[in-house]
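*Asks:* Next up: some structures, all given as structure tokens.
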Structure I
Amino acid sequence: MKLTFSVALIGILLMVFFMGCNPATVDTKPDPVEKTGQAAPLARVEPYPMTMFGDTRIDNYYWLRNRDEQEVLDYLTAENEYTENKMSHTAQLQEELYREMRSRIKENDWSVPVRQGDYFYYTRIGEGQQYDIHCRKRGSLEADEEILLDENQLAAGQDYFEIGEFQVSPDHKFLAYSVDLNGSEKYTIYFKNLETGELLSERISETYYSLEWANDNQTVFYTRVDEAMRPYQVMRHRINTDPAEDVLVFEEPDDSFFLEVSKTKSKKYLLLSLGSQVTTEFHYLDANDPTGEFTVIHPRQYQMEYYVFHHGDQFYILTNHEALNFRLMTVPVTAPSIENWQELVSHRDDVTLEDVTLFKDFLVILERDYGLRQIYVRNLVSGEDYRIGFHEATYGLSLSDNPDFNSSRLRFKYNSLVTPASIYDYDLVTRERELKKIDEVGGGYDPSQYETSRTFAQTEDGLQVPVSIVYHKNMIRDGSNPVCLYGYGSYGYNTDPRFRSRIYSLVDRGFIYAVAHIRGSSYLGRDWYEDGKLLNKKNTFTDFIAAAHHLIAEKYTRPGRIIAMGGSAGGLLMGAVANMAPELFLGIVAHVPFVDVVTTMLDETIPLTVIEYDEWGNPNNEQYYHYLKSYSPYDNVATMDYPHLLVTAGLNDPRVQYWEPAKWVARLRITKTDDNRLLLKTNMGSGHFGATGRFDYLKEVAFEYAFILDILGSN
């Protein structure tokens, strides 16, 4: 997806989830004892005044930021023990849910092989294994298998394991890969000789997402992070040399820009890309000349985004310059400055251009029309064009790996809330599609027993918010059904209604599962995004509330039967709606929630703060300060009843620091007036994304679903 800046920024902007803020009054109410079980742990109250624009906020839990203090770790551990105590009676249900969800997963599975040169690359995973095995075959799929990397061996004995980059050299002789062992998203790069199986001696630490080979098969470019976890340097390394001798290629001093390095699909050029939330800049270098100098295409221009692709003697430029929903330009490689850009595909008010892939004879564009993606194809030889259509009312669609520039076959992935992930090869000449693989779903899953549709919620300002839903076909709209309503609504990121087999553990128990495509996403175009950010951010929250009211009005459910769920920036959404409309929700599950908005956005030492000014606003500006404070969940905890709350955190999370959810829960615990459950679950050995193994992750989901079903049964 090219509208969010890069793999690094998709890691940072798509889900861009971040760090802490503060409260507004002194907390004095004693810790409550809930109706059953031991009382929740009491965080010490230590007033910490913060004054801005004559406004003083008192943060009684600011001390929880001190991760090196034993008292902080003891407090988080005590909260975990309290959560386990409150959930201990659901142990059997958790095990039932875990086995149920695991039964839907095909344990012996494989990816569709991708041809690169003379090799077919793929991954497979065996019964009982948690991680992928990376493999290839030479010449044909009948050839002997060569195992390149077994993640299960690397992960053995580790509490956390995540592969960041996996890049084979152009001559297929070397592998560069990176590993994170604690969830901090700081990766160490390793190199392997694929001919001998030898692991080379050099290690490169403190790196980020983004790694690319030059065409000499000896040189690797990678990004390094600063103290605020910002990828700010591109380094050049030559294999079999000391990383201490690596060459600094580029350093970005502006804290609001992230760096990434990549290569064009044609393999002709290396691209150095810089991106903030609203601005990009690209530099290019002949991939055959790795020691050469990168050349800028167009210097950064505030609020102008552009993305670069190569074909023949031209660059193709996808840009929002004078085109809110993006247009496609071409420009000669020899003279790429903006005055030479020529329009190839024009801007449209109702269609957003999201991604581009180029073949020798074809241009393929991933578009979004009224929320639904479609594929536009143009024959670059004949000029003929057409679109690839899809039949379901709501679905997810993405372009898959298409590395062969000379091919006339396009690979894409399609799914929906009821249709499992399906990989297709599409012949761009004959227009025939071939299903290469559809994920097998066990556990008795039968798609014919479910229905998916899209409905629209009316907002107070007269707009229609799309809501994708799935339910059992025997569902009766009598207002009695429980609903799990998911939302995100930030960074222009779209939560497309893709297939998740785990949700059927709720759907089969009578739930309607719903995804609200609220403002702050770009589901209905870039203006949909602009209308849900900065000083329009509250539209995100009221859209979600409107979606809940709509499901009630249409008799899908009733107040107090809705479970709201969201994570990171979606966790901010959860905190906001908990304050604004608690009566609608039976429970809220907030994953790693960004709830301490003002304090975090005032702290430039926290990862992602500066780059996020264009998303949330800079609270050093008085107007933004007061607006952010007006909705920051932590600052707006009130003396009132709240829904049941399950809140998660990751001790090593660089995006949303663990103290945000911890502080929020502490403040809620002494302020709220109800006896509903308030649980904090901190993963002490991971980061933003929780457990990494495919089965360990299901245990976390089973815990959350047990919480949901338990509170539903107790009301």
Structure II
Amino acid sequence: MPDAVPTPSDPITAPASPIAASAPPIAKQVPHTWQRITGDVDDPWAWLRDRDDPDTVAYLAAENDYAEQWLAPHEALVETVFEEIKSRVQETDTAVPVHKGDWWYTARTVEGLDYAIHCRGASRETAESQVLLDENVEAAGHDFFSLGLLEMSADHSVAAWSSDVDGSELFTLRFRDLATGADLPDVLEGTSAWGGSAWSSDGAHFFYMMPDDQMRPFQVWRHALGTEQSEDVLVLHEPDERFYLGIDLSRSERWIMLEAASKTTSEAWLLRADQPTAEPVSVRPRTEGLEYSLDHWGDGFVVLTNLDAEDFRVMTAPEDAPADWTELLPHVPGQRIVGVEPFADHLVVHEWSQAQQRVRILRRDGSVEALDLGSEPHELELDANPEWHATTLRYGYQSFTTPASVYELDLTTGERTLLKQTPTPNVDLTRYEASREWATAPDGTLVPVDIVRRRGTTPDGTAPCLVYGYGSYEASMPPWFSVGRISMLDRGWTWALVHPRGGGELGRRWYTDGKLLAKRNTFTDTIACVEHVRDLGWAHPDRITLRGGSAGGLLVGACMTLRPDLFNAVVAEVPFVDVVTTMSDPSLPLTITEWEEWGDPRTEPFASYMLGYSPYDNAVARDYPALLITAGLNDPRVSYHEPAKWCAKLRALRTDSAPQLLRTEMGAGHGGPSGRYERWRDEAIVITFALAVTA
């Protein structure tokens, strides 16, 4: 099972090196007209979409050179911040061992090495004795390395593992004989690591995902160990481009569960793990707007569904009639149930309520216990709990002021034990404090924003402040601990996390009120939060930096477009800023599946609405904040040309001399560099940029 192979907490994020050019690179403008419903559109930077054009690579390289030249005078500060981050990390560290079957699994990091080493042993004390997979060895000779799957067979004799060595998110899948440490001849190319995987009970078959040309996991395949990939069997194909496929093995290891899900609809199939060559059986045919998922719970199934329940409810079904649902936990408006985890004698319910994560434990006798973790905004996630008959529950806790911690709850006695808190050398955790505030949006909606600062900081309007946001896909953003953030707090900064509509922190309605034709709420909520933090005195009006990545990059781009006067600086990481162009092109990865999130701009009213907030389309001649933009040449999620075009257009239009940098990773994808030291240096560069441009 995947959660049986933990990874040591790695508290941050990096690549460095400065060089340069004395003036900003100016991209050529080539007349290019294309048609959309709103009329002919002039896009003189459309040529940057062609990565095979030598001018494209030359432009990206010139921007990289210019960014490095700008950073050169600040290299001492970059190095200082990098060393600060590094000094707060215990570089040689081991994750808490996890018991599964006859083994204890763990992973460790070693000072000087970029990647984790995965191990196991016959006891908790010997969990590091057998090395299963050393990512450092597999990464040798590659500038980028990402481990996808690492799944043990039922008898723990073979590990399925996959890797991506260029950031394209196309993974090569292999099978390792754990007795010898050698990989078997089976090699499966072009697989997806997203959507899951599953072993059959006998360990002779492995189910995996394949992506289509748009990187959508759209097929489930079955591989028989010892055969060629060409002999693999297609188990499930999803032709509707709005839907992603997923696969998982129940904790009981009796059922393989397959799912097709769009942003609004889902359908599930069941397959006995001991009958891997049988046909999967649909539970309930898909009905537009109906979402459900199920898992095995002893003599039946537990079902999480939005059937007559906007924020979802929990139901049960007999094993021989999985479509016959009976309510177990009712729907509570605003209390969004996001997951249920079945164990032999209890059920764990994970939910969001009042912008805070909660866990409830439902026992077979009907009693319910809620974990009370205090009022400070925090993250609460289930940790590795692979054992079906477990009598304890592991969960992870962290906050702005508490490093990632693993606790174990004894379900019999109620006793809680701290198994490990991520070591943070050279950090006095008592020096920081956090609180939650509620801003008022233009329509009167209250929006939560969490603020962390050094203890004793006075809200007198003098502190520089970094504000971070996301606000899309119903993705809720719990506060997390960051050793990099401390470098800002110790320099007198405050740091704020906004929770605008479009996320899921306050229930499904919070999400639907920030998508499609309500997307502007995400941006105006964020602006309201920034103004609230400023008005409370936690931020100097002229010293506010806004940061976000991917869809959060859209957020910061749109906010900068709406209120450039509000921000001193903006950090836009792999930003989704050319919204209308990208969402008008079904050939691009993810476009069709995203229409249920953003709308289809080939039709009204979406065309006009999306055009009204798209950062690329709304760039005009005016002063803008200092701007740091990042991109990945191999990024399959937000293509490099979106940030590149946006940068080029802003360079041509901006009427001030504030710094504007574009840093493109030429050998990586959406997540940037893969090595931990590179990630830390990248974070040091972002922090240095914010410090340097803030008076």
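Here, each number is a calculation from the coordinates, and none is a lab measurement. Keep in mind the model is a prediction, meaning the values are calculated, not measured. Cβ atoms are built from the backbone, for glycine too; each structure is taken alone.
*Asks:* Any idea which of I, II comes out highest on mean count of other Cβ atoms within 10 Å over residues 242-249?
*Replies:* Structure II comes out on top.
*Asks:* Among the shown structures I, II, from which was the value 5.3 of distance in nm of label points 7 Å out along Cα→Cβ at positions 122 and 594 calculated?
*Replies:* It traces back to II.
*Asks:* Still on this structure: FRET efficiency 1/(1 + (r/R0)^6) of positions 602 and 626 (r between Cβ atoms, R0 = 25 Å, to 0.05) was computed and gave 0.10; which structure, I, II, did it come from?
*Replies:* Answer for the origin of the read-out: II.
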